[in-house]
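Next up: some structures, all given as structure tokens.
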Structure 1
Amino acid sequence: MSRPILIVDDEAAIRRLLIAVLRRGGHGVLEASTGREALQALQQRPIAAIVDLRLPDLDGMELIPRLAAADIPVLVLSAELDTAEKVAALDLGAEDYLTKPFDGDELLARLRVLLRRAGPAAGGATSHGPLAIDTAHHRATLDGAPIALTPREFALLAALVAGGGRVLTHAALLEQVWGPAHRDDLDYLRVAIRALRRKIEPEPARPRLILNEPGIGYRLADR
């Protein structure tokens, strides 16, 4: 039996709606009305979580990194998210977000993308300079040492390594890593690149591995 999706929302009506949508999509469901209930539900190994940021105990922004640390991809579902809040959620480890009210088919489509990225990938090992990616075993290394990456960070680094030093446009990276619906969402890409640089660059403010081509995209430094 497939692992369930965890719903974290203090509104019972929203939880009921999400349960109906997810079951229509063939997913099992876990419910939590508070952040603490969500943390307790981790014992049941959800495959992903849909999280409202407005919770009665833990702030959703506190919950996101704790879920991400447990390798549970997070889709934020909250009302009235401004740009700064969206960027903050992504920076803390959220994979995607939707604002309320939401379309059920769009939510299921975004979950499919998220779960494909988080699941086992076909392929083998590729490398570029000190970086190596093993997509079959979902492993990344820098100079032979393992790098702890979120599923999104892994997918982004894998795309850059596969590019072999070629410039990959913003739109191409966004479509490959986030899906066609996000071709113009540069905030997603900037946040993920910043997170990657913090993990692999000796001086993230002066990157030597992941290089920016202004107005075009990103590439890995020459070997």
Structure 2
Amino acid sequence: MTTILIVEDEPRLADILEGYLRREGFHTERAATGPRALELWRAARPALILLDLMLPGLDGLEVARRVRAESETPIIMLTARDEEVDRLVGLGVGADDYVVKPYSPREVVARVRAVLRRSGGPPTPPTALHVGPLSVDPASFEAHLEGRPLDVTVAEVRLLAALAREPGVVRGRTELLAALGGLERGSDERTVDAHVKNLRRKLGEHEGLLDTVRGVGYRLRARG
């Protein structure tokens, strides 16, 4: 598995990044200080480092300088600083990309994949989820049915992906609404029903893939 080193001193942010990366098939290591980051980098030899700029013990810029003095390990800077000079300094010490807080964890994962591709690093795990004739790629927001592209919205892809990660498992409307990730603020559980109705229409003869469990929610079945 491809290892990503997360260097972040805010536990909540580190937890979120770790959760998203692991769901996408990456192995993760975590450090909350600059010195610990260097220790783990030397021990684990990760494929990429997600590096916070403001760290106790040793700041992110110095960590980047020391890593770059010894290797070409790709580095993506994570920082609350948005001024142009900070971007130039971060990139000047050898960072491959720069993400400003607050950021979308999905965007960070996408940038990790992009940097690994550019650097010729280890192949990243596949993103597509397969359930019977249906294929859903939450990274590219695409879906295919029997190899043919489906005309789906971002919200519909997110709902399908939430169901496709564990085929056969029933997901409640509240959980599926949360999967929209704030796309439709102020919406209620009826929004999920509307999306499911549209998806069934688009699935055509395979509409049975999207199964209703009355009084509970929805699930994807391998056959429908």
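Any read-out appearing in this document is the output of simple, stated calculations on the displayed coordinates, not a laboratory observation. This structure is a prediction, so every number in the text was calculated from the model and none was measured. Cβ atoms are built from the backbone, for glycine too; each structure is taken alone.
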- distance in nm of label points 7 Å out along Cα→Cβ at positions 75 and 163 computed as 2.7: which structure among 1, 2? 1
- Message: Starting from the value 39, 18, 15: which structure in 1, 2 was semi-axes √(5λ) of the Cα gyration tensor in Å calculated from?
- Response: 2
- Note on the structure: Comparing distance in nm of label points 7 Å out along Cα→Cβ at positions 19 and 211 across structures 1, 2, the largest value goes to 1
- Structures 1, 2 compared on FRET efficiency 1/(1 + (r/R0)^6) of positions 67 and 195 (r between Cβ atoms, R0 = 30 Å, to 0.05): the greatest is 1
